[in-house]
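Listed below are the structures to be examined.
Each reported figure results from applying straightforward, stated rules to the coordinates on display, with no laboratory input. Because the structure is predicted, anything quoted here is derived from the model rather than measured. Cβ atoms are built from the backbone, for glycine too; each structure is taken alone.
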Structure 1
């Protein structure tokens with residue numbers, strides 16, 4: 001059975017969404033919580049941008065896994081683990097940071113009313129580098145898909 005190649009356009013557009021979201025979230029980096037809290041739009045902007053970055057991350061993972069025989073995820077939390085198992089990202093990154101990202105994505109979608117300003121602020125201050133790491137791993141895959149046993153068009 002012929003393997004379906006990765007779609008470069010899909011991967012690049014989702015990476016672009018992540019980069020745009022990180023750029024937007026960057027406006028809050030280094031600000032005090034008091035400054036973040038002082039404008040009610042900040043929470044909405046941060047929520048949207050973080051959610052968009054998380055969705056894009058999981059979309060990228062799902063797209064890659066759909067091209068690996070037997071690696072289709074049945075839940076968002078499976079995506080990181082399968083990416084690690086298939087050596088697309090380091091297993092340690094998959095089991096910790098990426099799994100946390102999948103869990104937070106689920107929380108933002110299903111328990112959005114429970115997300116607080118403080119936790120969103122904390123993620124922005126402490127965890128955005130995880131997206132940058134992920135993008136680096138995906139850019140390596142795009143540059144050399146054969147190393148991962150994949151093709152790209």
Structure 2
């Protein structure tokens with residue numbers, strides 16, 4: 001039993017250490033047509049078994065993290081894409097079954113969203129975006145609007 005705990009502790013230590021030094025990756029995501037910020041979503045970094053992301057704030061800025069928010073990325077080459085860049089444009093009423101009383105229905109407002117960026121930037125291969133992380137890195141991204 002003691003060996004199991006030792007193995008689990010080693011695994012947790014390995015995961016929390018991030019397999020080596022992590023470095024800061026920050027930047028801004030803007031639109032190509034007018035330089036205005038992409039004000040929602042996440043920028044995602046993928047390399048082998050690693051995935052990191054940074055929440056994009058209302059001014060387009062982000063700071064990337066792997067295990068915990070903003071903890072940086074291990075050195076290496078990453079494919080980059082943007083996820084969840086959208087804005088709410090309205091709501092639609094839907095009927096749902098009441099979990100407390102299945103014979104009743106509940107009317108609920110569900111949000112309607114509009115995607116903001118060209119779909120190619122939502123895929124790590126199609127985006128064409130890559131980054132080499134070898135020290136603290138500023139990585140600004142310019143994307144096209146969805147047509």
For this session: Please state which of the structures 1, 2 yields 0.00 when FRET efficiency 1/(1 + (r/R0)^6) of positions 107 and 131 (r between Cβ atoms, R0 = 25 Å, to 0.05) is computed from it.
Result: 2
Problem set entry | For helix-only ellipticity at 222 nm (-39500 (n - 2.57) for each DSSP H run of 4 or more, over all residues; to 500) computed as -3500, the structure of 1, 2 it came from | 2
Seminar exercise, completed: Comparing FRET efficiency 1/(1 + (r/R0)^6) of positions 35 and 75 (r between Cβ atoms, R0 = 35 Å, to 0.05) across structures 1, 2, the largest value goes to 2
Exercise. Looking at structures 1, 2, which one was mean count of other Cβ atoms within 10 Å over residues 27-34 calculated from, given that it came out as 16.0?
Worked result: 2
Seminar exercise, completed: Re mean count of other Cβ atoms within 10 Å over residues 99-106: value 9.0 computed from one entry in 1, 2; matching entry is structure 2
Exercise. Here mean count of other Cβ atoms within 10 Å over residues 51-58 was calculated and came to 18.1; which of the structures 1, 2 was it taken from?
Worked result: 2
For this session: Match the computed value 27 of relative contact order in percent (Cα under 8 Å, 6 or more apart) to one of the structures 1, 2, and report its label.
Result: 2
Seminar exercise, completed: One of 1, 2 was used to calculate P(r) over Cα pairs in 10 Å bins from 0, in percent, yielding 11, 41, 31, 14, 4, 0; that structure is 1
Exercise. For distance in nm of label points 7 Å out along Cα→Cβ at positions 67 and 83, which of 1, 2 scores largest?
Worked result: 2
